[in-house]
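Participant: What follows is a set of structures for review.
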Structure I
Amino acid sequence: MLVKREDLRALIDTIHHAGKTVVTTNGCFDILHVGHVRYLEKTKTFGDFLIVLLNSDKSVKNIKGPSRPINNENDRAEILSALRCVDYVVLFDEDSPRDLLDEMKPDVYTKGADYTMETLPEADIMKKNGTRVEFIKFVEGKSTTNTIKKMKEV
């Protein structure tokens, strides 16, 4: 379910009031593939409610270049919301979810295992807010970039 950013704090307060935990991650999730699905399923195991922070179209263009995203933000949000493991999706326009993570103060935050606490851009926010960080291994050879590359070869 797509949630407006301004409604997020109240949602998290309701979840916490019920004694449940919030786990979150972020990404573009442009062309969904098995690597994304396994990553999100693993992320969900760390909490009761999974909130995916989804880069908006504006944000994806800034990060990936003018030819991206392939799928627009509404389509990407709907596809993510259809996954059993995803409870909520929130769009953000910034290049980084730092401010949003600071507003949210999730219980757990996941990131790909290509990061460590030393290289994680959000590490200071996670430490400040007492958020546990879990690093998840990627599925070898599965990426949106690889998918686009294969499509161009056809």
Structure II
Amino acid sequence: MLSFTLNGAAVTLDMPDDVALLHVLRGPLGLSGPRFGCGNEQCGACMVLVDGEPRCACTVPAAAVAGKVVVTVEGLGTPEAPHPLQAAFLAEQAGQCGYCLSGILVSAAALLARNPMPEESAIRAALEPHLCRCGSHNRILRAVAQAAREMA
């Protein structure tokens, strides 16, 4: 049995140890935020927080999160009370297709948790593992900086 905390709620599942966390999140748990992009930790579309650290869910075995806290983009905020990052991304129109945004939002949340007022270079470094093919990079950087100011 696999037990962990997901977006603030206790989860217990009977899953094989070697199944990827991403498949658990999208399959039996029904989340759509973390997405399959490359399956090789090269795009960041599947990024989640595991005990506050960004991790690619496509390669993390589900067994590795036993007893840990996992947060997906669904756990950052709600439509009624969005996380400041989510609100800033909307205000800056920082996404086009949106495929990469859930992973970017999760990584940005981890950055702001450890560095509440990051310089642009720190934002770029934190988001470097993410591939955005739409070319929204400048708006994404502005949105993270805006959220940092609002959260300060």
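Just so it is clear, none of the values below were taken in a lab; they were calculated from the coordinates. No experiment lies behind these values; they were computed from the predicted model shown. Cβ atoms are built from the backbone, for glycine too; each structure is taken alone.
Participant: To test your reading of the models, identify which of I, II gives 25 for relative contact order in percent (Cα under 8 Å, 6 or more apart) when calculated.
Facilitator: Working: I: 29; II: 25.
Considering all the candidates, the number was obtained from II.
Participant: If you don't mind, there's one more thing I want to ask. Here helix-only ellipticity at 222 nm (-39500 (n - 2.57) for each DSSP H run of 4 or more, over all residues; to 500) was calculated and came to -10000; which of the structures I, II was it taken from? List each step's numbers first, then the result.
Facilitator: Details: I: -12500; II: -10000.
This figure was derived from II.
Participant: Between structures I, II, where is distance in nm of label points 7 Å out along Cα→Cβ at positions 14 and 54 highest?
Facilitator: On the way: I: 1.9; II: 3.7.
When distance in nm of label points 7 Å out along Cα→Cβ at positions 14 and 54 is calculated for I, II, structure II comes out on top.
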